[in-house]
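Only the coordinates and a few stated rules stand behind these numbers; no lab work does. Just so it is clear, the model here is predicted, and its values are computed rather than measured. Cβ atoms are built from the backbone, for glycine too; each structure is taken alone.
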Structure I
Amino acid sequence: MSDYIRQNVVVFEDLRGADLHIDAKYMGGTAGNLSDEPLSKLIGVGNAGGFRPIKGGSPKRVTMCALVTSGEDPDWPDNLDIERGVFTYYGDNRKAGNTDMHDTKPGGNVILRDSFMNLHLGLRELIPVFLVFEKLGKKGFEYQFKGLAVPGANGLGPSEDLVAIWKSDSQNRRFLNYRSRFTILNCPTVSKAWIHEIKQTGDTLGPNCPQIWKDFVKSGHSPALIAPKSKQVRSKEDQLPESKSEWEVLNTLVAYYKAHPNREYAFERCAIEVCKLSDPKIIDLELTPPTRDGGRDGIGVYRLGTDFSYIKVEFSMEAKCYDPQNSNGVHLTSRLISRLKHRQFGYFVTTSFVSTQAYNEIIEDNHPVIIFAGRDISRILIEHGYNSASKVLAWLERIHRD
């Protein structure tokens with residue numbers, strides 16, 4: 001087994017004795033049925049579902065829960081921000097029909113509700129141990145361990161870390177579901193001994209409990225596993241959509257502006273709305289007149305601080321609607337950079353990508369420019385519910401009508 005662990009891969013035959021290591025992969029079997037599912041052998045949870053709880057103790061309560069995501073559902077874009085150690089996870093009321101969002105067969109929304117309630121009441125000893133896994137690939141069973149998680153995140157208050165959000169289905173039926181924020185703790189390994197202990201006794205604070213979990217239960221201290229990216233210059237592949245749903249959103253948007261009477265110039269309105277969706281602290285962003293734009297498509301105001309004490313910072317925006325395979329070079333990014341005044345920053349919004357040379361110059365010269373490339377635009381729209389061609393088109397028609 002040591003050879004596989006060194007490669008950060010644990011094969012099916014070794015699952016029962018394996019610890020959980022950050023980013024390690026745990027492989028399924030080859031029988032071709034549910035018996036191949038590895039998590040039941042690895043930690044003793046069920047074979048299916050996003051929420052896979054284990055109950056223990058007296059009275060019986062959820063003491064451990066695997067949170068499983070594929071990251072591929074456009075309606076529910078679960079996401080791990082590795083640079084902040086924050087995991088966004090959606091509840092399990094994912095279809096219209098229930099009058100009560102907590103009335104789900106797996107009981108996932110009840111687990112979320114009770115866990116975050118206990119967090120805010122200071123009853124952290126009642127919070128289950130959450131183990132986060134990502135399912136890899138569409139066929140077979142292969143999971144990657146993403147970390148030991150606790151409810152809540154630094155900088156988020158009780159009204160922000162667990163939020164009930166409205167969604168609608170293809171028949172425009174509206175329903176509620178949870179969006180939760182977890183912190184991935186700075187705990188590189190979760191031992192199998194601790195998992196066995198929790199299953200047998202229901203006690204999460206037994207002898208094999210890691211110190212970081214004890215500190216969380218005692219004081220609420222939850223240091224995140226943060227992993228700043230060493231490479232800031234994104235490649236073409238990193239700037240373009242990754243999934244089928246992201247490509248659908250981006251291609252729909254590009255096709256819309258190819259057919260628009262004003263063609264790519266009309267995209268400036270879309271870029272403004274994308275920026276506003278990305279950050280609620282943008283309090284104003286308006287198009288500049290075409291004949292007097294000074295090299296900028298939009299000028300806006302960003303607010304830093306709180307509702308009671310804040311400052312306003314001006315910024316500029318440049319928008320380019322290109323075919324996703326056509327790059328934005330130095331001459332385009334320099335146009336925006338040269339117009340930035342002292343203490344201003346800029347957004348460069350494009351449906352394609354920024355060339356390596358242009359990206360390098362922005363990073364190496366510390367230009368205060370935020371790049372929203374094709375992938376970013378798709379993910380911002382998907383995050384806000386515009387996750388299909390029909391929804392994107394309806395949104396585009398609305399912003400050009402308003």
Structure II
Amino acid sequence: MSGARACMLAYTFYENDGRVMRYAQALVQSGAQVDAIVLRRDGQPREEMLDGVRVIRIQKREKNERGKFAYLRRILQFFLGSAIELSQRHLRSRYDLVHVHSVPDFEVFAALVPKLGGARVILDIHDIVPEFYSAKFGVAPESLVFRALKLVERCSAAFADHVIVANDLWLEKIVARAARREKCSAFINYPDLSVFDARVRSRSDDGRFVMSYPGTLSWHQGLDIAINAFAIAAPEAPGMELHIHGEGSARPGLERLVQALRLEDKVFLHAPLPQREIVRVMADADLGVVPKRNDAFGGEAFSTKILEFMALGVPVVAARTRIDDHYFDESLLRFFAPGDATDLARAMLDAYRDRERSARLAARALAHARENSWSTRQGSYLEIVQGLVDGRP
């Protein structure tokens with residue numbers, strides 16, 4: 001990839017999205033020049049260099065959409081803005097590769113001008129859109145909207161030169177309804193061990209038992225289940241605290257739940273942090289909590305947080321969703337029954353009381369994370385990119 005030009009295109013905040021950052025930095029390390037067209041927060045510059053990547057922030061966003069139309073309007077605004085930005089930059093200096101990150105799938109068509117100019121296009125499906133939309137807005141799978149989203153998914157996959165899917169369960173769905181198997185690859189969100197380094201962990205015994213959740217605050221992530229479980233467990237666990245870092249549409253409801261349960265001095269909702277800062281927060285936790293619901297979307301959405309906690313040497317409790325049961329077992333973490341606050345409280349208390357078992361689980365999980373890290377799969381991604389750029393299948 002030496003001397004090649006590439007662009008990451010993603011409706012996300014670059015510095016908070018480890019998946020986009022890893023791909024971009026892998027290309028930089030291979031000798032490519034890389035731009036990233038993304039979202040912007042208040043106070044951030046429109047353009048800056050971060051670890052060799054030119055980050056171009058074209059649109060502000062707050063994760064507070066309450067309805068379908070507000071969500072769609074912002075996505076369409078980004079689609080149009082990114083298509084213009086990408087096209088102008090391509091016409092000034094040609095891109096060899098455009099790597100487009102979904103949601104939404106149709107964002108891939110923002111790369112029309114570069115594709116017509118010879119650039120290769122990757123569609124990276126982070127979240128499978130029909131099921132994501134159904135879970136977010138309560139749309140039935142047999143509805144016209146759901147079927148339309150599957151059509152968009154199929155057209156988007158056809159437009160791309162290669163399709164990356166975020167886990168093996170979703171890969172099978174995409175192959176069944178949208179793209180040929182030989183055109184697709186599965187890459188889960190592997191932790192970067194240069195960032196999620198267990199040596200960062202420096203937790204000391206200060207009388208607290210800190211549980212941590214970092215990530216999006218949405219209904220399918222199940223944070224209300226975690227807070228209700230905490231209310232059950234806390235009376236039997238002096239010093240237990242729950243720290244939630246993130247933003248999203250569920251935040252106001254979570255704040256009201258904390259107040260209703262009178263947990264303001266034990267459950268804390270913090271603003272999101274850039275990846276390199278949240279790593280230290282996660283590393284200093286006594287337990288990582290991943291309480292996802294096992295619905296049509298959440299049950300098959302791979303949780304990046306699990307492997308990241310494992311890579312930091314932090315024990316984990318997670319819902320036994322379909323996807324996590326596929327990738328993990330009880331030799332690596334504590335499972336609880338999805339949606340069951342009482343069972344999650346049981347797992348929290350077991351972690352609180354049995355620190356020796358937690359240490360054994362964390363040690364095995366750390367070894368597992370090292371075997372399943374970005375460093376072990378980065379070469380496969382670069383092979384795909386090089387093959388596309390060279391014109392090989």
Structure III
Amino acid sequence: MILKVAWRNIWRSRIRSIIVLSSIAIGIWAGLLIIGFSFGMNNERTAAAIGATLGHSQAHSADFLQDPSPSAVIAPEAYENLVAALEEQPFVTGYAPRTMLQGMVASAKQTRASRIIGVNAESERANTTITTYMQEGDFFETRVRKGVVISEKLAEKMGLGMKKKMVLTFQDHNGIIHKATFRVSGIYRTLNAAWDELNIYVQQKDIERIIGTPLIHEVLISYDKSEDTEEKTAAISAAVVTPTVITSWKQNSPELGFADDMMGIMLVLVLGIIMLALLFGIINNMLMAVLERRRELGMLMAVGMNKRKLFSMILIETLMLGLVAGPIGMLLGDLSIRVMMNVGLDLSTKKDGLAELGVQSTIYPEVVPEYYLVMAFMVILTALVAALFPAYKALKLNPVRAIRGN
């Protein structure tokens with residue numbers, strides 16, 4: 001009986017109820033869109049970094065993690081042990097050894113510090129997406145004597161272009177300084193502008209010819225899926241010898257891991273702000289409904305309706321607003337996200353600023369089912385809280401005075 005009365009009471013003032021229902025639905029719709037675009041942007045940024053530069057995990061010597069000096073190499077026997085451990089794991093799809101050297105790069109225009117990454121070109125192409133970011137030339141597919149692949153940003157700052165010469169200066173594992181001339185064979189641009197400006201690629205065989213011995217400082221490891229990266233990293237760590245340390249992408253790029261952890265907190269705060277705004281709208285609607293029905297409520301109390309039933313009626317009316325508007329808002333939000341997943345949000349006018357954050361100019365949202373449950377819980381909680389003050393005002397009514405309209 002109370003349910004039926006509560007439902008009819010909602011529609012006594014159709015326009016006001018429709019406005020409140022619309023505001024709740026729009027708030028939920030906006031919240032889901034924010035969640036979808038936030039996850040889409042962050043996951044895309046993470047996937048791009050993992051695919052192009054980080055890999056899912058990396059292997060280093062323990063000394064390299066303390067001090068990335070040229071002498072902190074993975075010893076040959078430790079490398080063989082690592083390769084054997086990787087080949088035994090079914091989730092490992094490949095690996096790419098790297099030589100990591102700090103040095104200077106010089107052109108006719110200027111000289112600047114840079115990190116020189118010596119790669120096995122075939123392994124790097126197979127286990128990273130760096131080839132998809134090539135703007136000119138290729139990633140060591142064309143034979144060029146002492147070729148080097150640099151970023152578009154670095155090329156612009158140093159006045160370099162395809163086939164232009166540049167001089168690399170670096171220190172080997174024995175502390176000996178080497179200087180060699182290289183020729184630009186490719187120009188790339190990833191989504192990470194900071195990475196682009198610092199890192200250049202050369203072939204390991206060219207570094208080996210200059211130094212006289214192979215050096216492996218880092219091994220990039222790729223998995224079949226990005227899920228459970230920490231568990232997979234731990235499984236490899238248990239299978240390798242102690243001097244070799246396996247670290248996940250979150251450890252290798254703390255800012256990406258921090259962004260993942262903070263995003264969940266920030267989204268809950270955003271949803272809380274939206275619900276807080278809706279809270280006052282619902283309170284206002286229900287308080288007006290209670291004040292308009294003072295005589296009716298007074299009559300119900302006079303004929304024997306107890307306070308518990310009166311409180312329940314106001315509470316159910318408020319919950320019904322949320323239960324009606326909530327599914328509508330979630331449906332609209334879900335449909336909007338799924339449409340935008342194919343279309344995307346074009347922010348090409350801000351692409352330079354987004355590149356500094358490692359985000360591409362077109363953002364595609366993602367459906368995050370677990371946040372639908374969070375949203376549903378918050379809507380119900382908001383409705384419950386919003387019902388308290390109007391219900392309190394109803395319980396404080398004096399039946400006689402309310403019937404008289406005082």
**OP:** Using helix-only ellipticity at 222 nm (-39500 (n - 2.57) for each DSSP H run of 4 or more, over all residues; to 500) as the calculated read-out, with -13500 as its value, let me know the right label among I, II, III.
**Re:** II
**OP:** Using the calculated result 5.3 for distance in nm of label points 7 Å out along Cα→Cβ at positions 31 and 343, pick out the matching structure from I, II, III.
**Re:** II
Original post:
For structures I, II, III, which has the highest computed value of distance in nm of label points 7 Å out along Cα→Cβ at positions 183 and 327?
Top reply: III
